[in-house]
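What follows is calculated from the coordinates using simple rules that are stated; it is not laboratory data. Just so it is clear, the model here is predicted, and its values are computed rather than measured. Cβ atoms are built from the backbone, for glycine too; each structure is taken alone.
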Structure 1
Amino acid sequence: MLRGLGLVSLSALGAVLMPHVWMDQIHQSIGMGELPDLPMISYLARSLSLFYAWLGALVFFASFDLTRYLPLIRFFAWGGLVVAVLQTWIDATSPVPIWWLLAESAFLFVYFGTLLWLTRKTRDHFA
């Protein structure tokens, strides 16, 4: 589960170097209109993608030693649930399509809820 998230997050590296034209095509293909070619848009898209990739590498690394990193993984799960609440609010107050809000919120709550549940099971297993 952690390795999967790590690998998927690492794929965000592609967006760091992605030409704006490609980002615009993706943006339009999901029905969100033209992506403005503005410095802040480019900065946020690329820096956030870089951050996701870096966080993915950290999660992937931690997945190889669950005993050692269990407190960090548990913190990550709790923090992820907080992020799920805040991201749901952000999506609800932003002009994103309803399918985006529902898919993102459901994924975050299910993923981090399951991860938290598994950390409890892991703790019992290693105790």
Structure 2
Amino acid sequence: MKRKQGSPSFERWYKVYPVKKAPMMAMKSWERDGMDDDVEELITHTKIMKATDKAWKQGYAPYPATYLNQQRYFDEPDIEQQQTKLPPDNQLEQWAKENGKRGPKVGEQQYEYRRYLEGTRTY
């Protein structure tokens, strides 16, 4: 059984969209909101989200109808921060100087200082 085809612009966007669920609901939303004129922006946003958003990269993109109904095309990607690779403890202060970071505070534990340099502690 073949599904009903949407407008050519809907089909172009749907081909790029990573989740192939409930296409008829997405098609109805597309037609209701007159999205044909915005197809290039939607394709671009979809590609950006697929490439950079943490949830989308893990396979958690919303259904296409949800993306359209909730205007998720205005969402900013949730980009996963890469953790800084640090040298051994005895080289941390030198590394910090070379990379424009502060030295350890008086009384600061080594693991706390390491977390600061990794970017997982922000004080």
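Here FRET efficiency 1/(1 + (r/R0)^6) of positions 40 and 64 (r between Cβ atoms, R0 = 25 Å, to 0.05) has been calculated and equals 0.90, so which of 1, 2 was it run on? Traced to structure 2.
A value of 16.0 was computed for mean count of other Cβ atoms within 10 Å over residues 72-79; which of 1, 2 is the source structure?
On the way: 1: 16.0; 2: 12.4.
It traces back to 1.
Assign the value 54, 29, 20, calculated as Cα extents along the principal axes in Å, to the correct structure from 1, 2. All intermediate terms of the calculation are to be shown ahead of the outcome.
Values: 1: 54, 29, 20; 2: 68, 28, 20.
Label of the source structure: 1.
Among the shown structures 1, 2, from which was the value -13500 of helix-only ellipticity at 222 nm (-39500 (n - 2.57) for each DSSP H run of 4 or more, over all residues; to 500) calculated? The partial results should precede the final answer.
On the way: 1: -27500; 2: -13500.
Of the structures listed, the value fits 2.
Among candidates 1, 2, the computation of distance in nm of label points 7 Å out along Cα→Cβ at positions 32 and 112 that gave 5.4 used structure 2. Can you tell which of 1, 2 yields 21 when relative contact order in percent (Cα under 8 Å, 6 or more apart) is derived from it? The structure behind it is 2.
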